[in-house]
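Asks: These notes open a run of structures that come right after.
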Structure I
C-alpha cells in the first residue's frame, strides 16, 4: 500500500461515523419517507440533544480508558434536585448554581477515589450510581414536580426560525467542548493520559490531578444534560434520564469513533453518534417496534459498536505499521 493510499484509508476510517449516518438516512428514506421528512429530521436532532451532551461527558472519561456508570442516574438526581429547589422558591440562577456545585462535588469524589485510592472506575462509579438512585428518591419525596419557569421553556420548548431553541443551546455547548478538547491544556492532557498514562506522567502531566478533573468535567456535562432535560420536559420525575440515557450516550460516543481503550475520539464523532442513536430510535418507533424491545435493540447497537471499535483499532494499527 502506498503512502497516499494509507492516508486515504485512515481518513475513511475517521469519517466512518458520518458515512454510517448518511447510509442510514438513505436506507430509511427508501423504506419510509416519513422518517427523513423535514419535521422528522428536526425532531430527531432535538431528541439527540441530551444524548449528545451526555455523550460528550462520556467521551472525556472514555478517552482516559475510564467509565462513569453514574452519569445516567446523575442526570435524574440533578434534574430532580434543581426542580425541587425551584419548587421550594429558589430563583433559577441560584438553583442552577447549586446544582452545578453539587454535581462537581460528586465528580470530585469519583475522581479522588479513582485517582488516589486506585479503585477501578467501574466499581467506583457503580457505587456512586447506587447512592444517587437512593438520593434521587429521597429528594423526589413530593413525587412529580411541575416547572413553569419561562426561561427554561424558552430554551427547551420554544423555537426560533422554525428550529427548537434547544438545538441552538446544544450547538453552543458542543462548540465550547470542541475548543476545550482541541485547543486547551485540559484536552491535550486528556488525550495524552488515555494514549499512555506512564508516558504522560514522565512528560510532567499530573496524572492524579488530571484524572480528578476529568470526572469533574464529566459531572459538569451531566449537569448540562439535566438542565436540557428539564427545559424540554416540564414534568420532572425520578424516571428522567437514568440507565437508558446512559446507554444511549455510551453508544453514541462509541459509534462516533471513541475507543473504550482510551486515547481516541472526537467531539464531532460523539455528536454524529448521538444523531445515529436518535435516528435509529425514531425509525424503530415509526416501524411499530414494541417499546419494551427498544432497550434490546440499543444493547445490540452497543455490541456492534464495540465490535466495530475493535476492528477500527486493529485497522488503524495496521495502517500505522504499513506507513512505517
Structure II
C-alpha cells in the first residue's frame, strides 16, 4: 500500500487539484507506474480516511469516478479492484442487445458515432434467452461505467436488472417494470400497433383476410398480438394468426403482417415466383423500418420507433449522465405494399 499512498501524496503538490482529483490521479499514476496491477485490491475507504483524512464522501466519489472510467471494479463486501490498466480509456459502456438485427445495427452505429472515440463499447447479445441475460449481467456487473440494456419480457428480468447500479443503467428498446430510480428510452407496442392497424383499416378491408405471424417463443412482443386481436374483433376483420411463414403459402387477396425480416424476405420471394404484386394482389405490412424496405418492391409499408433517435438519446444519457424516461413515438410509413 505504501507505493499507492506515495503516488497520492505526490498529487498534493500539484496546483489546483481538489482532494477528489488528488485521489483519482494518484491511483491512475499508481496503475501507470505499475504499483498497481490488474486484479489488485485498492485501499479501503477507512484506510484512506485514516491515512489522508479525506471525507468519506470524497473517497466514495473518487472511487465511483474510477469505476465510471472502467479502470476500477466494485465487488460487494470485498472492496475495489483494478479492472483495467488502460488508464487512457475514459469510459467503458456495456451494450446488451437481443441480437444484431438490422434495426439494432442502426442503433449501434449511431450510438457508437455519437459517443465518440473516447468511449469504449463492449456489445453482448442475449438472444431473448433469460439464462444468457442473467449470465451476461453477472459477468459485466461492476466492470463498466454504464450499462445500456434491451430487456427480455420475463418474470426474472426485474431481479436480474435490479442488481445493476441504477444511476449507471439505461433500459432501451422495450420497457420492463423494475424497481429503482432508473432511466429508459423505449417504444410502446400495444396502443401504437392498434393505432397503426386502424389507420390502415380501409386498405385492409379491400383484401379477403389479414394474416399475422406471431412467434410465441421468440422476441415478438405479446402486446402486438393483443392489439391485433382487439383490432380484428372490433372491426370484424377476417383473419388468421400463424406461428411462422411457410414458403410457398402466400395467397392472392390476403394482407400479410410479420415482424420477422426472414419471413418478410421469404414472402417477397414468393411474390416474385407467383408474379403477385405487393399492394395490389397481396398486402404486406412489416415492423421496424430500415433503408432496404424503402427500396425493394417499390417500398414496403412499415411502422416502428426511430432507432436512430433512440441511439442519439442513449448516447446523450451516457455523455451527460442526466436521467431520462421517454417512450418514443411510433411512426407509420405508408409505401406501395399496403
Structure III
C-alpha cells in the first residue's frame, strides 16, 4: 500500500511517499480503508523527535474511511461501515488525567497517512452524517482536544467570556465554534488581518491584533476563560486578560515551553491554571454528540493528495493555513 513515511533524517527531509506492507487485523481490531487524513502540528513535531536509527513510521493521527476487514470478536462495526478514527489510545473513561500507557495514533505505532490502517475497534466511531469525508477526516484530534479543554477542564457555561489567542489553526477555530455553540462571548487574537476577519465571520465577538496592547484594545475587559494554545509568546498577555478567579487552560507550546509569571499576582487573583491534552473515548463520544446537535463543522483550508503530503506539511509549518488541511487518499 502507498503511505507517507518518516525514516532517517529528522524533519521533512526524512519523509517520503512510498510502499509499505499492508497489515491484517487481529482480535478486536479492524482495518479501515482510508478516505481522508488530517494534518496536525503533532505530525511536524514527531519528525523532529525521532532518531535516525528508528524504523520507518507512517505518521498521521486524524482520519476517516470505510471498514474493509474485521478481526475476531469485533462486534461494534461491520465491513462497509463509514467510520471516523479516535486517535486517543488506551483512554476509555473520563478521568482527571490520561491513564498509564496512554498513546496517540501515529507514534509509536503507524498512523493514518496511508491507504489503510489497522486499529482497535475501541478507536472507531460512526462517521457523523452531517460531515463530508474531508470534514470528518480532519476532525478528531483537534476537536477532542478542544472539547476536553473547554467543557471538562474549563467547565464553560452560557454567558462566559472566552479568550482564544492565536486564532487560525484547526484547534483554535474549533474552540471558537464550540464556545459560540455553548453560548459564550468569544475574543480572538492574531497577527493576521485575514485570520481576524475570518474569525469574525465564524462568530467571534471581538478580534484584536496579537502584537498590540490587549488590555488597551479590549478597554480593560477581562475573560472568564482563556484557552492558551500558543505558549511563551502569549502566555503572560493571556494571564493578564484573565479575570480574578478565572481559569486558564493550556495545551500548546509552539513558541516555547518555559514561561515566567508573577506568582503573587496569580495567587492574590485566585486564578486557576489547568493543563489539558487530548481526551477519553467518553469525551470523544460527547464531542461527536455535541457537533451533531449544533451541526458544527471544522473550518477547511486546503486538500492535498497523499503523494503531496510533504507540501501540505510545509504549508502547516509556515502557518499559512486557515483551518484544517486534509490529505486525500486515492482509494
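Asks: Check the numbers for relative contact order in percent (Cα under 8 Å, 6 or more apart) across I, II, III and tell me which is largest. Please list the in-between numbers first.
Replies: Working: I: 33; II: 14; III: 20.
Looking at the calculated values, the largest one is I.
Asks: To continue, here is another question. For distance in nm of label points 7 Å out along Cα→Cβ at positions 75 and 307, find whichever of I, II, III sits highest and give me its label.
Replies: Details: I: 2.6; II: 3.7; III: 4.5.
Once distance in nm of label points 7 Å out along Cα→Cβ at positions 75 and 307 is worked out for each structure, III has the highest.
Asks: Here mean count of other Cβ atoms within 10 Å over residues 67-74 was calculated and came to 22.1; which of the structures I, II, III was it taken from?
Replies: On the way: I: 27.2; II: 22.1; III: 16.1.
Source structure: II.
Asks: If helix-only ellipticity at 222 nm (-39500 (n - 2.57) for each DSSP H run of 4 or more, over all residues; to 500) is computed to be -12000, which of I, II, III is the source? Let's see the in-between values first.
Replies: Numbers: I: -25500; II: -12000; III: -6500.
Of the structures listed, the value fits II.
Asks: Then there is this: With distance in nm of label points 7 Å out along Cα→Cβ at positions 123 and 235 computed per structure, which member of I, II, III shows the largest figure? Intermediate results must be reported in sequence, preceding the final value.
Replies: Values: I: 4.2; II: 3.6; III: 3.0.
When distance in nm of label points 7 Å out along Cα→Cβ at positions 123 and 235 is calculated for I, II, III, structure I comes out on top.
Asks: Match the computed value 66, 54, 35 of Cα extents along the principal axes in Å to one of the structures I, II, III, and report its label.
Replies: Only structure I yields this read-out.
Since every read-out is calculated from the coordinates, none of them should be taken as a lab result. These numbers come from a predicted model, not from an experiment. Cβ atoms are built from the backbone, for glycine too; each structure is taken alone.
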